[in-house]
Structure P
Amino acid sequence: MDQSDDIMIPTDTPWLVDDAAQELCRIIKTAGFDIFFVGGCVRNAVLNEPVGDVDFSTNARPQQVINIAKGAGLKAIPTGIDHGTVTVVVDGTAFEITTFRRDVATDGRRAVVVFSDNIADDARRRDFTMNALYATPDGQVIDPLKGMDDLLSRRIRFIEDADARIREDYLRVLRFFRFAAWYGESSQGFDADALAAIAANVDGLETLSAERVGQEMLKLLAAPDPAPAIAVMRQTGVLQAILPGSNDRLLGVLVHMENALGLCANVMCRLAVLGGEEVPKRLRLSKSDAKVLSIITETGFGGPSLAEISYRYGVKAGQSAMLIRAALAEEVPERALLENIEKVARAVFPVSAKDLMPEFEGPALGVKLAELERLWIDSGMALNTGELLARR
């Protein structure tokens, strides 16, 4: 094993001092096997980025892991045992622990694996060099493929042969751009070998399910600034392959507007400015996300005033429409506009049905309420109950 110049994970890293994680390490090592933290939790700890899932890798075979866990009184679930993964629950926390493995056959979506005793075999089947990092239970980084330099330089590179890595799983094309957006340094440019392999394998994206494509795209668009990665997706033909008819010309401007106003990233708003054909279907959006995207698209590129949008659909819809219109005009809105959106989103129409009864009933009541609401909105929501009823 190659220790990465004695690089240690910071001692205050949450997973390094987590009692449940350390207990799992203890029982596996006591049984005579190796166990390592692996992948994203190691990568993000080195970069001092927030950590999500904590995963483990071991030279113990899956059934051995199950037997060891059960012998220690822990729950073990064979969640992906054919591919070497067992979920072990320690004090209510579930951890995935996967046996070292290497691929023997792939079809662009799934792999046939055999188990290995060699950590380098396990590292070589991963996607990017920055993800092929391991750490011992005490925090010593293990770097079998010399990925630490890429990580510290924020270079996104495929492991060894980029073309081969992509053909193992075409989703890695989209993962490349997601990682570039979240962890890369766009000023350094993009790895030339990776881009050449991506351009040569664009057709393979057709084999991916809409769910997998959608999940990756939404994660990518949630990055602080996805515009450089999306631009390169367009240049390599990837963007048109997954979202025909889309255009990224407004995305960078929109991100600039968000930053200038101190607003959090709005993924559906970013997706709306990309556009494209049958976006909800191609990305298999949830019904709620599809509805939000429809509202943002309809109101951002036209439609009623920002005040009415905010009143009818809420603060986020109003902000999204404001951002898209500002991006189209290439002019940062006044902060007062933001404040007004928040104000009118809380506004309550001051006339109720009972105020108009019994003079109006049935369909006529609904028509009159709509007429008065329109008067109220057109007044800037300034007319009060009495003034509105005087006009009924």
Structure Q
Amino acid sequence: MNNRTRLFVSSRTLSRCAVLALALALAACGGGGGNAPATASSSVSGAALTAAATLGEKIFSDQSLSVSGKQSCASCHNAANAHAQSDHLAVQMGGPNGDAQGSRASPSLRYLNLTPAFFFAKDGTPTGGINRDGRAQSLAEQAQRPFLAPHEMANASKEEVVARLKKTGYAEQFRQVFGGAIFDNPEQAFARLTFALQQYQLEDPAFHPYDSKFDAFLAGKVKLDEAELRGLALFNNPNKGNCAACHTSSVGADGKPPLFTDFSFDNLGVPRNPAIAATRDPAYFDLGLCGPDRTDLAGRAELCGAFKVPTLRNVATRKVFFHNGAFTDLSKVTAFYVRRDTNPEEWYPLAADGSVDKFNDLPAQYRGNVNIVEVPYNRKPGMAPALSESEIADVVTFLGTLTDGYKAN
């Protein structure tokens, strides 16, 4: 496959059976012994949760599980901001003293419940997986790293996390759910902790409410206004925005509303972000699928620079955009998509010879991986962008209909 062509050529929708199979697989992955009773309790959102998910809800907001005592899952994934970050920092701060900087922007945790485990499709398309490089195979696996990462909750080991867990006010509840001797085996206790977090995200509707204006529109309950309809048409038009090529916008074969992602990966050549301390080293590059955080695909040069296509649900609430938080404004993000190739000087610095240093957050040998074939990236300097300024505004207006919590006037 020509590595300049789109890595992912087809949109995929999970069937109802596949969704069920995924949920069972996820539970098996994190559950181990699976001796959680079926007792239910009420979450913040009002949903009835199993005992394991109820524990997950408490763990999610517990800052005492961090070395600093000031960071929890909710610190970077605020429910009030669609389970994404609430500040405008390119990447979040953490560590023992709260002054250690990460290297990637915190994504939203919304609508991850239907993400398949990472796999290569028959046509070679890398698909699925959680995290921006798809390395986590389940929500439980994704939950492991923040507890142990030096720039996040900064525990030195799983044993240290479990020692903190034993001191919490819900430690006895943890024993009741997972067994009286659960803390005698820190490895198993840590696995149950991440399983509880997974179940919370799977069970609580707040993580996948499907209650945006667009959902109400699909249900025939409201109408979109003229600007929103124009934006939707441009979003879907393969000769204009062509957004739906990766951010699928049609109802699935199982009748479920769209997730606005095809679970694929793309290489967009996003500009380098000097706000990330790691970029001060000219030899540092975040290559997504082929490293540095993901190591199993390090030898796949054609994948270097590709990052997961995120859902666009709640995109209008995001504080920063792309894996490196290079943008803070949705209108500018949309403009980047359509003007990256017609006006590269707007987005990239000048090289020493006075030329535009296009795709400057990739080493020279991987810049050929950037998607320059699909609309709207198939342009050259001097050509008209795929969208005008007014059309960009319409697309952004439409994207606002994907925000959860819509209330009809």
Structure R
Amino acid sequence: MPESAVAPYRQVITQTLPIVRKEMLSQPIRAEVVGSLLRPPPLVRARQARAAGQLSATAFKAIEDRAVDIAIAAQEAAGMDVITDGELRRSIFTGPLTENVDGLQYVPGVTRTWYTPDGPVEEELPVVVTERLRLRRSAVTEEFTYARARARTPLKVTLPSPLMMLLRWSPNHSTSAYRDAFDMVADAAAIIREEVRELAALGCTYIHIDAPEIATLVQRETREWYERQGISIDRILTEGLDLLNSVTGVPGVEFGIHLCRGNRNGRWMAAGGYDFVSAALFTRCGGFDRFLLEYDDDRSGTFEPLSHTPSGKVVVLGLVSTKTAVVESEDLILERLREAAKYVAPEQLALSTQCGFASMVESHPDLTADIQTAKLDLVRSAASAFWND
């Protein structure tokens, strides 16, 4: 991020007095980010040094805090209606379930298919469920309380979907702990509910759940992979979605759910429109207020499935891509918004980036801080133009 954009926020970053923030529900949220932001190089180096035992916890936290300060400043400078801490304290977006929960370990040879412009590739899963899941520590409370003290803009916290753990379940290695994969999902949902309750008690008013596993079901090969693992697609779209919906319903909290098809350094996990999942999603996930949907390229399909959007719900269109360094034109974004408005009333729409800028520490090699700033600015300017803010 250019220093000139950060300079007006130096006083805000360093002050320790309480900050008066806008109330979460006082105005429509038209422009938002999904979650993660690019990790600044000093933070990446510090994380490596900490892992190697070359940096103390105190020194590392000072660098990490500084990175979060800059992330908050960048989003506020762009004029986002709601912001995150950039997920900078995590090594991957699933951290609340994969970094801070006991019961997972690396098992060699357990793979999952990713797709690239050159064709499919098999990658080992970093961890697999091998024992019962138990929350070891809550990291999201640190994320929220630190960012809350510094943000002047409404703040949201992202959490992974409990159904994401189906991607960490192996019929060869997980059955000693869970004979049924959905018993594992139930334990993961209980962990997420505990995190939601704690965040609500701390004053968090917007929690968004990342659920890319739902969007990947749009592809036949993905559905076949689940079935080979002994995981029923029908159960995912019924019992699974009910467990996902069970993390909502906490008074005073607005809930969002984000769907994408995988976004890792130019790789993806599935392609296809939302037709296969939209009816079940909107029917069984009634506890969610906002549906943040990837819609930045042909892999997302048409807007027609949005005709299932229930009254009173908001669809946040992820039209600004984090998969590419190309900054879209505002005219293109406005055209796409007008097209979507043929299926959903404009007052039920909002705009965001298509996904996080860095779902894990490693990010797309072509993305830079300046490009990230330009894309955040585009979200705000296009939203202002479309809704005449």
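No lab work stands behind these numbers, since they all come straight from the coordinates. Quantities reported herein were computed from a predicted structural model and do not represent experimental measurements. Cβ atoms are built from the backbone, for glycine too; each structure is taken alone.
Worth pointing out:
- Taking Kirkwood radius over Cα pairs in Å, for residues 187-362 alone as the criterion, the highest value among P, Q, R goes to Q.
- Answer label among P, Q, R for the case where P(r) over Cα pairs in 20 Å bins from 0, in percent, calculated from the coordinates, equals 26, 57, 16, 0: Q
- Structures P, Q, R were shown, and mean count of other Cβ atoms within 10 Å over residues 67-74 at 18.6 was computed from Q.
- Parent structure of the calculated result -10000, given that helix-only ellipticity at 222 nm (-39500 (n - 2.57) for each DSSP H run of 4 or more, over all residues; to 500) is the read-out and P, Q, R the choices: R
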